[in-house]
Structure P
Amino acid sequence: MNYGKFIKADFILASQLKFLGKAVSTDTRWESMNYIHVEPSEKDKDLLLGVAMDGRRLHLVDPIDNVAAKAFGLTAGYWQLLGGGKKEVWITRLEDSETERFVYPNWRKVIPTSAPEWETTFSGFAFTGTSKNFPALAKFLHEFPEATALNLEYLRDIGTGIEWRVQWIGKNSVVKFIEGDRLVLIMPMFIE
């Protein structure tokens, strides 16, 4: 791969990019989904959004912090998260010549537009730390109107300390998590 721009981002942009990076696919059959996809936002012509998905979940930031995006030189295209520390990330943009064959899936089609059948809140989950979050997780999962199994790693990846608005659209549909400029969709696992 040929890479163009390299960016060391921090603060809000780093947080947004780390969040997106959690949902990047590792399946090499869907090469375009192996990167964070940045494109113009429909909210304003000067804004960008970031999306990442792996076929079982989707993370969206719309809009990406505009001041930070401009300051760090973030542009539309495919970006690879290279790593980072607690408050910073390093990313690189793939050259357009490398991605012209890519077709990013129409992620807008998977966002439910119907009214949810049930709503609640969720404040995140972590495998480490105090055991306080385990009873809250069990309560959260038992509150769903029907048996709904969610991948615990996906729940962990949305972070802790943030109150998400959760929408249960219906049986065998995605579960929608909304917080400010962030959206997460998680496909439930089927249980019988």
Structure Q
Amino acid sequence: MIDQGSPPLTREDREELATAAINADRRNTPVGILLLGGGVLGLGLVLLIASFFSIRGAKARWAEDTDRVGKIQRLAEEFDTLTLAANDTTNISAHEPIPSMLPDLQRIAESNGVVVVVPKTSYSTTMNTGTRIALFVYTNVKDDSLTDLLAWVQRTTDSIPGMRVDLIKLSLPANTATTTATQWQMDVTFARTELVQ
């Protein structure tokens, strides 16, 4: 007998075979694994973004804490200085109040050829040290000679016991109708630790 092969497929058989092939192909595609991989990738991305913001926040807090520690250390050093000044009986004159302070400051400025007005004066008492800090603020002091201005500052700190420069700002204004190109402008604050009596 001669094998003539399988009988020809009908249209319904072909559709059934195509549907079975599509279903088998779907079963062979690892959709679950792809979804799981995508989910893990998405979770990793979310964690990466969250850690980035967490690191930024930690850096900001670290900078604030570092600044706060620096301020505390400066205050502690100032407190130690004031405590030593209050307990220093060998050099008590450097911290005693000077009743003629303002006329002395004026006289020193005049002797250096610098024209100044009476400074703004303020006092800040420190707690439990028996001392206070006296501030003498000069603003907008002008002179053609930078040397004269700096000599006045130096002579002030040399002539008055315990006097120091707390702040100094120098500028050379632009040439305008009211100033000359060589006129220096200075703001200076002198500070002195004094015993409270």
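All of the numbers you see were taken from the coordinates with simple rules; none came from a lab. Since the structure is predicted, the reported quantities are computational estimates derived from the model, not experimental observations. Cβ atoms are built from the backbone, for glycine too; each structure is taken alone.
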Structure responsible for 11.7, with Kirkwood radius over Cα pairs in Å, for residues 66-105 alone calculated and labels P, Q on offer: P
- request: Match the computed value 1.1 of distance in nm of label points 7 Å out along Cα→Cβ at positions 18 and 162 to one of the structures P, Q, and report its label.
  value: P
query: For distance in nm of label points 7 Å out along Cα→Cβ at positions 26 and 114, which of the structures P, Q scores highest?
result: Q
- prompt: If helix-only ellipticity at 222 nm (-39500 (n - 2.57) for each DSSP H run of 4 or more, over all residues; to 500) comes out at -5500 when worked out from the coordinates, which of P, Q was used?
  reply: P
- line: Computing Kirkwood radius over Cα pairs in Å for each of P, Q, the value 17.5 comes from structure P
- prompt: Can you say which of P, Q returns 1.0 when distance in nm of label points 7 Å out along Cα→Cβ at positions 42 and 58 is computed?
  reply: P
Entry that produces 20.1 once mean count of other Cβ atoms within 10 Å over residues 34-41 is calculated, selected from P, Q: P
Relative contact order in percent (Cα under 8 Å, 6 or more apart) derived as 22 - corresponding label from P, Q: P
